[in-house]
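Q: Quick heads-up: structures coming right below.
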Structure I
Amino acid sequence: MPPVAIDLKNVNKRELIMPKLLSVIVFIAASLLTFSSQAKAALDNTEKWSVRMAESEMVRFPEAWMIDWDKKPQWDYVHGLNLLAFSKLYKKTGEQKYFDYIQQYYDRFVNDDGSINTYVRSKFNIDMINPGKVLFFLYDETGDEKYKLAAQTLRDQLKDHPRTKEGGFWHKKRYPYQMWLDGLYMGAPFYAEYIMRFGKPEELNDVFLQFELIEKHLYAPETGLPRHGWDESRDQRWADKKTGLSANHWSRALGWYAMAFVDVLEIIPTQHPKREWFIQRLTNFVDQVVKYQDETGAWYQVTDMAHKKGNYLEGSATAMLTYAIAKAVNLRALPAHYRVYAEKGFAAMQDQMISVDPKNNVISLNQVCAVAGLGGNPYRDGSYEYYLGEPIRPNDAKGVGPFMLAALELDK
């Protein structure tokens with residue numbers, strides 16, 4: 001504190017000393033509190049990666065609605081993705097703070113009658129189904145009927161959701177006749193779990209149909225992998241006029257599809273007649289996608305163009321594919337030796353994509369594509385240049401959630 005010139009002749013000494021003494025006491029107390037809070041903010045760097053990332057997210061986003069730097073609360077698929085990972089972490093650790101973080105988000109949106117604030121059914125956006133997965137967790141933990149009713153609200157969307165001629169869910173109402181790989185993750189695991197809990201087992205055929213149509217229409221013979229999107233109408237500029245396919249393989253889209261596979265596989269009955277077909281298609285997918293895994297263990301933004309100018313190793317795709325392969329091994333859908341691909345993927349994230357703030361041990365996942373899609377306004381043409389032109393940022397939720405899930409599957 002700077003010195004202050006005071007005329008002691010004209011000031012009562014008690015009046016002078018007491019306020020100054022109080023200010024010193026307040027200053028010292030504030031300093032101690034600041035020091036204490038800073039010490040508390042320094043995260044434990046010996047914890048497992050799933051815990052370290054969760055704790056880092058809670059520092060970045062004290063309330064879960066803030067995830068992905070949202071400016072206002074909204075029901076959104078990225079929150080569902082990350083909070084699903086938090087729910088798995090809560091089950092593993094029993095830490096109440098993780099449960100509270102989840103519940104505070106959902107209780108902001110879910111009303112007693114099962115209606116969901118900011119959710120607009122009429123948009124028929126398959127992405128908005130994804131946060132529904134955590135409703136099952138909350139219902140199990142609390143027994144509160146509102147979570148079950150909210151799940152019913154989302155299930156009702158699928159009853160009327162627009163479809164292709166063969167029954168595939170459109171990605172969104174404003175993207176007519178289009179199936180994207182992303183949409184399988186957004187809708188299928190929720191749909192399967194709802195059926196197994198509250199529906200009829202034969203309804204699972206509709207879940208399998210979504211995968212069957214991807215397998216039928218989206219695969220490119222030269223790579224053995226599905227493209228990002230397919231337009232049944234062939235009207236979109238991004239769609240090949242003969243096949244309806246988009247032009248490139250986007251690795252995060254492959255990651256969404258891989259996660260959809262393993263999350264549905266975990267839900268469906270072991271005796272289901274289509275389970276073996278499902279595992280066979282998953283195995284085929286993994287056999288092809290690991291051919292494009294870089295020697296570092298990561299995957300490139302545009303999957304099959306590793307050495308083309310501008311391409312880069314991308315964090316969310318690496319996290320998603322790592323998680324899916326590890327989980328497929330844990331579910332015994334893949335033989336144990338496939339785990340090496342997941343170990344390589346996780347090592348790549350540790351070595352090349354994770355950074356640590358030395359002040360507080362908060363960790364970041366870097367090299368994550370912020371967003372990519374097809375069509376819309378401004379128009380996204382699905383070209384190589386388009387995918388390489390989208391922003392790259394650290395800690396995008398579409399990388400953070402899968403990183404946590406991968407760490408939990410590998411128990412890192």
Structure II
Amino acid sequence: MKLNYKRTIITGLAFMAISGFWALYDTILPLILFKSFHLSDVWIGVVMAMDNVFALILLPIFGIWSDKTNTRLGKRMPFIVIGTSLAISLISFMPFFDNSRNLLMFLITTGLVLLAMAFYRSPAVALMPDITPRKLRSKGNAVIMLMGTVGYVYSMIMIKLLVKKTEGTDTPDYTLLFISIVLFMFVSTLILVLAVPENKWAKEVRDNDTDEEAEENVNAGKKISRDKLKSLIFLLLSVFFWYMSYNAVISAFSRYSLQVLGFDEGDFATYTLAATVVAVISYLPIGMISSKFGRKKVILAGVAGLGAAFAVCTFVNSGGALLYILFGIVGVSWGAINVNSFPMVVEIASDGDEGRYTGYYYTFSMAAQVLTPILSGAFLQYVAYRTLFPYGVVFAILAFCTMLMVKHGDIIKNDKKSLLEHLDVDS
């Protein structure tokens with residue numbers, strides 16, 4: 001049985017559009033709050049944590065709701081259509097309220113955008129498993145993640161091309177940038193809706209998977225051993241710590257680049273883009289290395305690389321070749337972590353419990369992404385901007401220490417999985 005790459009790529013358009021928006025949100029929104037509305041770093045952290053708070057509360061609700069939905073368009077497509085329509089309509093108002101310096105309306109609109117995105121985020125992610133045979137879902141998820149990277153790269157390119165200071169002001173006009181993201185989301189979703197007969201493809205998969213699914217769910221709900229439970233706890237703590245490290249730097253680097261490195265608006269995007277491109281290029285080699293040396297060793301190397309790169313970044317005072325190299329190391333390191341961490345979590349699960357363990361993974365990663373913008377923002381505001389990279393180093397060290405305690409979830413010897421299955425990663 002082979003993965004239908006054409007179907008999977010088309011299905012990935014939804015995640016591609018979502019990733020394009022989050023790249024804009026994570027990098028440009030802090031700049032708007034900082035430059036246009038002069039919010040403190042702590043309050044910027046609070047606003048930046050809103051999407052993850054919504055994710056923790058609402059994603060399971062809308063995911064379950066879509067599970068129980070049955071329409072002519074399918075289970076997931078109505079959520080994708082309605083959510084995208086609401087999101088792109090609301091996103092269009094964000095640069096208007098930025099330019100008019102209306103903080104209240106900007107925050108209200110941002111909150112509504114996040115609600116709209118939460119409405120269809122889980123259904124969009126669930127669409128791929130619905131139309132992909134069980135045995136091919138790891139490969140399918142790898143393709144979806146790569147599609148998400150395309151969305152991120154698109155946003156970074158648009159930021160670099162379209163973010164320029166408006167003459168006579170000290171802040172850029174982001175209108176063209178927001179329009180480019182709106183059009184990207186609209187076109188991606190339109191192609192998805194026109195090209196994906198969700199009910200037909202899902203029925204084909206259900207017909208093929210029925211017997212296999214019944215057999216695999218026999219062990220669902222069974223308790224894991226005490227040793228496995230200990231490994232799971234330390235692995236989830238590691239997930240929490242490395243997201244505390246990485247997400248703090250990524251969400252604050254746009255401001256850090258202005259305050260410490262003396263960049264112009266938009267220049268930071270070339271460095272974050274470099275990290276992303278290098279990460280994508282490294283995925284397959286990392287998969288090969290992981291299959292030979294094991295997931296745990298590769299993750300430890302990735303965490304060490306992340307911490308080392310952040311440590312050196314502390315002493316960098318300008319852009320240039322060294323910073324590109326360091327962000328390249330960050331990209332490879334983050335790829336080494338992400339390629340292997342999610343598969344380790346579900347490897348510990350009993351057959352049929354993969355969904356529950358996926359929930360554990362997302363809970364710890366999302367919790368970190370709620371806390372770290374606020375905590376790191378407090379250090380930026382009350383201590384100094386130079387604390388950003390040391391903050392990342394501290395949590396990388398904690399992640400390394402907890403990861404050393406993990407004894408389960410590694411690759412089984414002689415398990416000849418394809419390279420794409422090593423890309424079963426979180427966005």
Structure III
Amino acid sequence: MPLPAGLKKRLKNFPAFLALNKFRHKAFRVLCNLVGKLPISSLTFGPPKGRHFSTRKFVEQWKSDPANPAAFHLVHEGTDVVVPAPKRITGTTKELYLTGKTYRSEDAFIATIPWGRFYRQPHAIIGPDDRLLVDMSPWWGEKWEDHWIFDRIKLKKARTLRGKSLCLGSTAWFFHFLFDHLPILDMVERTGMRLADFDHIILENHGQPFANAAIDHLRIPREKIVDPRKHPHLLCESLTAASHPMDWGAWRPAYLRRAFEDCRATPPFSSRRIYITRRNAPGRRVVNEHEILPLLERRGFEIIEMEKYTLPEQIAIFRQAEVIVGVGGAAFTLLSFSRPGTKVMSLFSDEDKTDGATMKMWDMIGALNGIEFNMLCAPSPNLHVNIGAPCFIADIEPDVKLFEQMIGAMIS
């Protein structure tokens with residue numbers, strides 16, 4: 001008999017349960033590794049046979065058919081990006097948040113792989129020699145073997161795509177769709193290729209209004225779209241895909257501003273101060289929002305639910321805004337369209353156990369676009385819900401006095 005959902009959640013907080021789950025994962029990984037040594041393609045059984053750290057080296061060494069060649073194009077070289085510490089920060093003593101940082105954005109490239117494979121979950125690009133192309137496949141962990149594709153004892157059945165295929169992305173989340181996937185079109189154009197050159201475009205689209213609006217605005221032919229939700233494993237006669245960086249360069253928000261420059265709409269209100277509410281979201285809500293909304297309204301803030309507006313209207317709202325306040329979430333992707341000097345205050349859980357992964361996305365975009373970033377950290381009253389990734393679901397409860405003081409300092 002299956003465990004009740006509530007009991008299962010509580011068990012996940014016990015060290016013994018976590019240790020057992022970790023042991024089970026390691027044992028299964030050993031089994032997958034043994035299966036991977038068998039002389040059988042992962043198209044039939046088992047995980048891929050290994051990896052290539054460098055797609056460039058793979059392309060240079062691969063002897064492909066001249067009629068279906070491999071190709072590599074370095075489009076944007078990595079650059080140093082300085083992310084300053086928030087101008088104002090309160091509610092935390094964590095050094096991670098209090099100091100600025102400098103990182104180097106990763107090289108961005110496009111590669112064409114003859115008989116390459118795309119796998120949806122986990123996202124993976126696999127070469128014709130049945131080896132993972134590491135710099136085109138995101139992974140989390142200390143070494144390449146931590147990629148989840150090596151935890152698959154049998155991959156889903158592959159569908160074959162003849163002709164030329166372009167992979168744009170495999171998630172319909174607002175941030176990844178807008179900031180990760182669509183800029184690949186810029187990389188394609190810079191190599192001299194065009195959308196018309198491809199017979200298939202791999203792009204996940206749940207039919208959400210923002211995705212449909214972007215697809216139509218960028219003239220991505222819907223009849224060519226192959227949705228990886230329906231076909232999670234694709235064997236492509238010619239697969240063109242992009243690198244998958246963990247640190248971004250300024251060219252991404254620059255492309256979005258350029259690509260949607262003529263996407264104009266009249267802002268639905270005149271206020272240049274906005275508060276983005278997550279009252280209808282499944283998590284990361286402000287539990288005492290009823291206490292802070294009156295403070296904001298007295299200072300001329302418009303309280304908005306972003307999901308009520310079209311993509312052109314959302315872009316117009318962020319273009320117009322001079323002060324933006326809210327819990328860091330998908331809507332903050334639209335900071336790509338904000339003007340330099342825009343003041344942003346992000347509400348964030350001080351009890352995040354993921355080393356600030358969520359915060360990192362928004363302050364990096366802000367730094368790339370010249371935005372003044374402010375941060376108010378707060379406790380999470382329901383942190384216990386999931387000890388593995390609390391920042392993605394835990395609500396927050398900011399101190400009202402600290403909130404009012406920071407708002408006053410920002411708009412003075």
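Q: Of the structures labelled I, II, III, which one yields 0.95 when FRET efficiency 1/(1 + (r/R0)^6) of positions 104 and 344 (r between Cβ atoms, R0 = 41 Å, to 0.05) is computed from its coordinates?
A: III
Q: Given a value of -16500 for helix-only ellipticity at 222 nm (-39500 (n - 2.57) for each DSSP H run of 4 or more, over all residues; to 500), calculated from one of I, II, III, which structure does it belong to?
A: Among I, II, III, the structure yielding -16500 for helix-only ellipticity at 222 nm (-39500 (n - 2.57) for each DSSP H run of 4 or more, over all residues; to 500) is I.
Q: Given a value of 14.5 for mean count of other Cβ atoms within 10 Å over residues 112-119, calculated from one of I, II, III, which structure does it belong to?
A: The correct label is I.
Where a number appears in this text, it was derived from the coordinates with a stated rule and is not lab data. All values reported here derive from a predicted model rather than from experimental measurement. Cβ atoms are built from the backbone, for glycine too; each structure is taken alone.
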